[in-house]
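Asker: Read through the structures below before going on.
Just so you know, all these numbers are worked out from the coordinates, no wet-lab data involved. In this text, all values refer to a predicted model and were calculated from it rather than measured experimentally. Cβ atoms are built from the backbone, for glycine too; each structure is taken alone.
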Structure 1
Amino acid sequence: MQTYIILLRAVTPTGKNKVPMVPLRAALEQAGLQQVRTYIQSGNVIATTDASQAELEQLVHHVIAREFGGDIAVLARSTDQFRTILAHNPFPSADPAKLYFTLLASTPAEALVNPFLATDYSPDQVRLIGDVVYVCCATQYSDIRPNNGFIERKLKVVATTRVYNTMARLMELSAAS
């Protein structure tokens, strides 16, 4: 059994992409996942399964579509992958409240990466390592140019973003499995 951290893109507590966490936990358990836990209302799930990462992403997507009617992108990472993402943080001394991790569904095409990285995002800082874009905000995330939607458009890859504190907490919770 592998423990995964599952991130749902653009889930909100109300509105169009509403996916209530308590019913989601129950639906995922009924679908065969074990030790299902959620963290805050923005689409963070921890679960164990024998399924592969791709199988898990498809399963969670299907459960959400069936139970809640949403077409929500799902990105799953093993605890080892999550640990690596945190360890490769290129801004280790940054204020955690200004540090964001944008996980990409896949590694973007090289032809798109170079122009993306060549862009001046000042005063914000952006680094791409593998399938993660690390963003260190000079002010606040809502004011920056390289937000989740911008990154998706420029790299042509589905993405979801979490602040450092959420990433660290998810890692802690997954380690308790």
Structure 2
Amino acid sequence: MTLLVLGLDPGTAVTGYGVVEWSPGRPGRLLECGVVKTPPRAALADRLCTIHEGVVDLIESHHPDVIAVESAFYAKNVRTTVTLSHARGVILLAVAQAGIELAEFPPAVVKKTVVGTGRATKKQIAYMVQQLLRLRRPPSPSDAADGIALALTYLIAGVGRRAKMAVSR
């Protein structure tokens, strides 16, 4: 059983992504990572359209089994929380339209799962992604590393749950 996970780190300027393939008995393998960038001066509606189209393209290109997305969190700045929620909304729409399993993880859980502490820095996340996937260098930019970390969080935390559910059926 091979599992393909698309991890998405929502943002209205930059949405990071990572596509990781996993098979029992083998380490995960990074297939692709990068960012969906939106035009800096574009209206929010246009940015959201770009994000939605980018996520739809990723889904059509890779046909993931699961999509792992950072869940909503409460930033100190309410405006940041609201803006990120818009980006999450169009991502969730693309996932629902494709009929793919969705897994959501809070940022602290992703950091704890991948690095070992819920207060990890972006540099620490990139380093651990590099180590876990045996990459030559840390993924860049950091938004892409965050997308990969979301996919890895599903594989570390979610595969065990999924396997237990399959056995109990």
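Asker: Taking distance in nm of label points 7 Å out along Cα→Cβ at positions 39 and 79 for each of 1, 2, which is largest?
Answerer: Working: 1: 1.2; 2: 2.2.
Once distance in nm of label points 7 Å out along Cα→Cβ at positions 39 and 79 is tallied for 1, 2, the winner is 2.
Asker: Oh, and also: Looking at structures 1, 2, which one was Rg and Dmax of the Cα atoms in Å calculated from, given that it came out as 16.0, 47?
Answerer: So the calculation was done on 1.
Asker: Now for a separate question. Comparing relative contact order in percent (Cα under 8 Å, 6 or more apart) across structures 1, 2, which is largest?
Answerer: Max of relative contact order in percent (Cα under 8 Å, 6 or more apart): 2.
Asker: For structures 1, 2, which has the highest computed value of mean count of other Cβ atoms within 10 Å over residues 31-38?
Answerer: When mean count of other Cβ atoms within 10 Å over residues 31-38 is computed for each of 1, 2, structure 2 gives the biggest number.
Asker: Given a value of -15500 for helix-only ellipticity at 222 nm (-39500 (n - 2.57) for each DSSP H run of 4 or more, over all residues; to 500), point me to the structure among 1, 2 it was derived from.
Answerer: Structure of origin is 2.
Asker: Next question. Tell me which of 1, 2 gives 1.11 when you compute Cα Rg over 2.2 N^0.38 Å, for residues 111-150 alone.
Answerer: Working: 1: 1.11; 2: 0.98.
So the calculation was done on 1.
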